[in-house]
Structure 1
Amino acid sequence: MSQNKFLNVSIHNILTDDQSYIDQARIRLLYYGLGVVFVGLAAVFGNLYYQQYVPILTTICEVLLVITVVLFKVLTYNGNWKLISHMLLVMATVINLGDVFFILQNVNIVTIQMVILVIIFSFYMLGQTYGLFYSILNLLPVLLFLVIQYDGAYFILMKPEQLDQSTIIIAIFANFILLIFIHSHFYSAFYKNIVELKKTSEEQALLNEKFEIAIEKAEKSSQAKSEFLSTMSHEIRTPLNAVIGMSNLLLMSNPRHDQKENIEILKFSGANLLAIVNDVLDFSKIESGKVVFENISFNLIDLMQSIYGGQKLKAEEKGLLFKLDIDSTLNNKVLFGDPTRITQIIFNLVSNAIKFTKEGNIWVRVTCVEDRHNMITVNFSVKDTGIGIESDKIETIFEPFAQESITTTRQYGGTGLGLAIIKRLLELQGLKMNVSSQLGQGSEFSFNMEFPVSTEVLERRVEKQPQQPASANNIAIQNNEVISLSHIRVLIAEDNMVNVMLMKKLFSKWNLVPTIAENGARAVELMQYGNFDIILMDLQMPVLNGFDAAMEIRKLPDPKKANIPIIALTASALFDIRERVFNAGMNDYVSKPFKPEELLEKIQSLTLAV
């Protein structure tokens, strides 16, 4: 290969596609220019040799011919055009100054041509910096010589040589050929470069136009996806609202033991279906970059005990020992962060641990690993004695819609989105989940999270029982106690007859008879002529939707009616639903399927505040 490279004389073997048009033009200039120089030197050498006179110039021409051949060989061997350009310029400078100060001791037209050649060649080949360097290196000594010679002060012992007219003519002609060749070659290269730049610019403009169209299509696709998810969510959650709502109503009606068992199975199945829908929607929200993390103050111990209380019953139903261990360093500390997302992460991890553990223990540990007064680093760990994970499958379980194996999916169910959601939520905060697991022995999921610490000091923290806190309303509903809301006048705007029936049955448990508006326009009309204390407003209705109806109500001339509390009832999953609800002037919202106790608390809270 090296031998072939050494013997190469073709320019095509030293030109490559990754070279710019200018660099390729420089290589071509050297390749063909060295040929022109060789011919010019050969003509001068032949003339001097024929006349057998000025032997020193003849010898110089002979040496230059050899150097020219060597440089051509170096160029075709490795294509190092920068090195060869420097060598040519140094050679030209030495010859030029040697002629002026020693050999000819004079400045003639050939000398002027040589200076011009050096200036043009150095700028074209090596750029502005070296162009200035070689130009000054050749021009200033020549000007200095002319000044000294003008005063008659230049004198050396060496006798100057004289050139005959024929040699001068040949040299002038050769130099002009070189000047014309250099200008012509680079004009062609620059013109071609400009044409290519224009072509590239036009292609770039076309690509930008296509890119903008693609972005627009992607945005429309994303919007269509969001609207599709919202529509499907609404269509699925609306009947789920009836299924879960009716299950709650039946459980509140003191059913027989065998009936209660069937109702609880029905409610459990509905809740599972709702969890699947919520996982898909939540994952879609995360993937579309719609997640915004809160930064609010919260008590981590209270938060963890709430999560523990919410999962303890499920663990006990499977006969599992569920333990919560919280570092005492965290006592009386108020942290800043997003408690909702922390709850979501820990809740999913614990749910998975319970799901995949047949017997044994579940441990949740919260440990302070670093306390820097105003910042704290906390390690969260969820460990189980479950089925474990094969080492080569650990990365797989974090992929969306994936579990360790098909057998796992069939045996334990689920969408496989829980861990994918957790991973994305942690990655969005620059965090990483650590997993250690042994097949058949269990798994441990852990991660570190940093929190700013509030200067607020909790004087006294009441120890809570390891169970989910329950409000008075929640307890009353669970115990089938009748709660009276007969003094509250409620207007419900709802177009779905099943949901209307559900609401009427639920409200009858609270000794309340609501007024029903079948659409938003009817709700506005009833508000104009009737008196109500609160409105439950469905968002997707015919004639006039809930958003527009709320805004119309806020424009009513009667201040009392215009400021009536409005709770949005929505099965929609649009990412900006919360913002849209409040922008429309509504006070709060409840997602369908809703929990009776949650709706009751919000009704009481808003009506008491008026």
Structure 2
Amino acid sequence: MQSAGRQSAIYWALLAASFTLALAGSWTIGTQIDNDTYDWMFRLYEPPPWQPESVLLVADERSLDAYGGVAHLRQPLARALEILSSAPPKAVALDVILVDQMDETTDARLEAALRATRNLVLACRLLPDGLAWEDPLPRFRARAAALGHAHAEPEERDASRSLPLEKVAGHDRRWALSLEAYRLSRGAQILESPDDLEVGPRRIPASRARGRLMRIRYVPPYVKIQRISLKELIDDPGLAARFTGKVVFAGVTDQTAVHDRLSTPYSEGKPMVGVEIHANAYETIAQGLFLTRAPLWLELLFSLTLAATVGLAYARFTAIQANLLALGILAAAHVTPYVLFTQRVVFSFFTPVSSAWLSLVTAGGYQYLVVRRRLHKSEAERDRYRQTIHFVTHEMRTPLTAIQGSSELMGRYALPEEKRKQIAELINSESKRLGRMIEMFLNMERLSAGQMELKRESFGASELMAGCVHRALPLAERKQIRILTEAAAPNLLLSGDRELMEYAFYNLLTNAIKYSPQRTEVTLSAARDNGHIRIAVQDQGIGMDQKEVKQIFQKFYRTRRAEQSGEAGTGIGLSIVEQIVIQHGGTIEVASRPGQGSRFTMVLPAPMPVAVMDQH
């Protein structure tokens, strides 16, 4: 339960980290990606067409060439306004800064034309220091119904997506040229609140906190704002009828004569001049096609919901179900910003998409690793179970056969009391042996799985070796093998589980006897060496080559010579010996040569002296 809880905590902590990473990305590279996606959606979505309420009166290349350039623009501009006065338009927004004096005749004619123009808005701009306004000459300013700032600079560096509806220099505030044109065309006043501006029937979502920025709903390419040049109007005054009831935005569009050429979502490499941007801003207000930014908390909540749903999918469902649900979540993350854009809501693209993708990679990767780990664990458990069955069928066959045969004799024949007693003792002895074998193997399985703690007791190496020799003597005597024990120091102590250590040493000793020819010797030794105790068993048996030495501790592995010797075995004993030594913090060394015998050495950590332990 604790392991599962820990895994769950790690899983959700990783998901939280991936969500945090997505948020960090949204405040760095996410802004540019959101802007690029915004422009792409602008081009992809086709809103219902509308009839523009504005008309552009432009000083284009042909007009400037015909009238001598920007320096001589006032004379044709005055003539054009005189022609328009007969139309008349609802309002005229003149995006030309009239700050310099020209010859008196020209300025007087322009002043008269401005006086005759109904609902006139003249452009002004901030000085470079941003502390004061550069206004038209007083004689021109006196003829205007309003002054409007002509700043159409973008909110971001790469494109003009928003327009500031107000600009402030000191205590003097000016509304945007397009906003003033709309106000005058409706004969309304501008009422403001912290969140929006109200002009007649139109409520404009432009909060004070964001500098009264209004996103521009640019006119799509298939709508077009009508454009008439100064030269065309002067050459054909009958074109004035096209301006009737419209709002006119007049300005210079010659690309070589203006500096406010800005990119828009529709630009695709073709910039737009300021007067056109103001005309598009006017259309946004006039048509009520406002693009509002979704609240930040809503974007965060949506992104968090996507990430949490991905996490729950991989935590609760199968891999196929989770993957299908994750694909649905990814689709929702990608499609939602576009669907909201069609409803004129600007929603972050990067935040939900990056949250969904990072959560999917994190959750899917983690669950994949966990599943693989569980699979490996399951396979290991299955292997251990299979090995257990194999062990039972081989190692336990001898005592079971003895018990079955003896019990069958007792049941089938009328045996003398003495014989019955011997058979009963044999059955008892073999059953105890079988029980010890089962207990030993189960203990080893628990040790391998980390489910069993070793006993910690102190015992002498000589005592351990002597007990194993006593048990192995009958096997050695049958083959006339001498067991030589080199004298060990009387204070050579071991620390650990005595029963397991006896099993390990006895297994090495009996292997040495089993695989040695008759009338040979098996030598036992124990010595201290640099903080370790080395207990060795050396024989004069069949030996092994180095390739076999590397594999002998694998479960159920037997060397070719061992199989040819005719000695019974399962190949599981040495794997148990190695596990016991490892669990005691030691290692096992093997030195062997074919036909010259083998030397197995258990290298165990020496226990800390009692005097040293008492100091701690």
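Structure above, values below:
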{"read-out": "Computed -20000 for helix-only ellipticity at 222 nm (-39500 (n - 2.57) for each DSSP H run of 4 or more, over all residues; to 500) - originating structure among 1, 2", "value": "1"}
{"read-out": "Per FRET efficiency 1/(1 + (r/R0)^6) of positions 92 and 212 (r between Cβ atoms, R0 = 35 Å, to 0.05), the highest-valued of structures 1, 2", "value": "2"}
{"read-out": "Structure with the greatest value (metric distance in nm of label points 7 Å out along Cα→Cβ at positions 244 and 492, set 1, 2)", "value": "2"}
{"read-out": "Structure with the greatest value (metric Cα Rg over 2.2 N^0.38 Å, set 1, 2)", "value": "2"}
{"read-out": "Structure responsible for 4.0, with distance in nm of label points 7 Å out along Cα→Cβ at positions 164 and 332 calculated and labels 1, 2 on offer", "value": "2"}
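Each reported figure results from applying straightforward, stated rules to the coordinates on display, with no laboratory input. Given the structure is predicted, the values throughout are model-derived calculations rather than measurements. Cβ atoms are built from the backbone, for glycine too; each structure is taken alone.
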